[in-house]
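Pasting the structures in now, so scroll down.
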Structure 1
Amino acid sequence: MQVQNAHVRQLGQAIQAQINRVILGKEELVEQAVLALICGGHVLIEDVPGVGKTTLAKAIARAIGGDYRRIQFTPDLLPTDITGTSVFVQKSGEFEFRPGPLFANVVLVDEVNRATPKTQSALLEAMEERQVSADGITHILARPFFVLATQNNIEMTGTYPLPEAQLDRFFGRVSLGYPSREAETMVLANQQSVHPVDSVQPVGSLQEIIAAQDQVREIHVDGSIREYVVDIVRATREDSQLVLGSSPRGSLHLLHAAQARAALQGMDYVRPDHVKYSAPFVLGHRIILRGEVRARGITGEEIIRRMLDTVPAPVPAA
């Protein structure tokens, strides 16, 4: 197990190094994206336009040697536009399924909140079930299948915001934010003549990513760590600042994230700090803050970080 986890760590570090060449000054965000990839989860990016969301998705796809597709969600987009449809082939006299853009390893869904709920549901079904259905026939999506969905949290005119039940299906939520002055200056220098994403090289195969995803689930989790995860999630349901706490799916995703964090550090067991690192990323979008709390500019991630200070962590055995 330790040898295998060392390989997961090397693979994760190599992928992060390639992405960090084009996403400057956002090392923690890149690490969280790779963590979600290794967990087999999907990421929601809430941010303003032009901060590198497309570049992030392209860099991940190139680093793992996978297929990449971008889908621009619009109000007139139909479910079959993303899942695919059956087309009658006159030569054979039969219907033939033509896969949609969801049939890729890395899919960037731009402005997911601009499509109708029906199309959003088709996407989320594919994310959860790893399959799509057309004309009563189920088509399995290839592994790895990683969705990065973006949502503009500033311009809300003409949008269909994702309800909480759908937000809960995203493994984690991140925000790129504006780069620092130094990083933005480097972006101008790096992209003056060519785009650096074109120089990103594959550092692992799709088979290695799949193997890493399987190995993560084998990371040892002590009973006290499972209880710690449950205590954190239950604390969100009892906090007076929240209208709604995290679901049991949040507990499961937090556990898997902690396992991936341990594997990416080359360890074969989960420690409390692995849980603490992952909690804001995994739980921040699963809670609903009261109006007066949001009015003070407090985010879900901040609430989770404060909560971690009050929930007792298990003491490692001597």
Structure 2
Amino acid sequence: MTDAQVIGRRLTENIERVILGKTREVRLVLVALLCEGHILVEDVPGVGKTMMSRAVARSLGCSFARVQCTPDLLPSDLIGVTIYNQKTQDFEFRPGPLHHQILLADEINRATPKTQSALLEAMEERQVTVEGRLRPLPRPFLVLATQNPIEYEGTFPLPEAQLDRFLLRLKLGYPSFEAENDMILKQKTAHPIEDLPQVVTAEELTSLQARARQVHVDDSLREYIVRLVQRTREQERLFLGASPRGSLALYRAAQAMAVLEGRDFVLADDVQELVLPTLGHRMLGRDGAGGRQVDEVLRSLLEQVKVPV
């Protein structure tokens, strides 16, 4: 077992002390971390989205902030403000929650488009501008934004151009009977998140991120990724196919998955496993929505496009 596998397993097992029975979803979060990307979580309330964010932050020893998005949330509430300090007789900057390393933006579609744009700009640029001065955001920097797929009243759906900025979209789903039963037992006296230790240092994470960028991708696999993405733009059932940013996201996510598996090369299995999480939210069906129709198209493409040997 390589040191990368050891670190990845250490992180996964630690987070799974809180989030039970969701190994695949936890690994996708780690993939986003290694790619320095962000995650959109679409799921119903109460399945552990906040706990997963807190568990990731504690496992990495990172600062954590949670923002409940509402229509009256302003960009300055996220970025921070400059105020006058009467004691020092000078202006000082009070940073907002965006300046934490792990940020949970709960129900992002309830924030106004102006606030959504401010958040997504910071995600892309990894810096914010306050009164003409650039302020870099901390590293690592991960945003987990959530959406409720059931209730849409009073929301401002993210436009496709902004959805495209998320590296992955995932769903936690309801736990199995065994996992839910264990969860109740573990929380009988206290929540396990309170005693969750840091298991990976910032230096180890930075080393894994650098290693992911060096993972070898064969020419045939790179062409396979491009061919899959381009085929999404030719489907009659889709109004909008995946963008070139989708090709890059799938490429980098496959590299990160290979690192977590202890390999320095990508396999076709890595690409196929990541097609739905990386491309699904970048596409739009003819009925004006994504979801099941988009997933069906992607699954059919995985069967149709020839896998390189």
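FYI, it's all coordinate maths here, none of it is from the lab. Everything numeric here is computed off the predicted structure, so don't read it as measured data. Cβ atoms are built from the backbone, for glycine too; each structure is taken alone.
Tabulated values for the structure
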quantity: Structure with the greatest value (metric distance in nm of label points 7 Å out along Cα→Cβ at positions 84 and 164, set 1, 2); calculated: 2
quantity: Comparison of 1, 2 by distance in nm of label points 7 Å out along Cα→Cβ at positions 28 and 252 - largest value held by; calculated: 1
quantity: For distance in nm of label points 7 Å out along Cα→Cβ at positions 68 and 100 computed as 2.2, the structure of 1, 2 it came from; calculated: 1
quantity: Per mean count of other Cβ atoms within 10 Å over residues 116-123, the highest-valued of structures 1, 2; calculated: 2
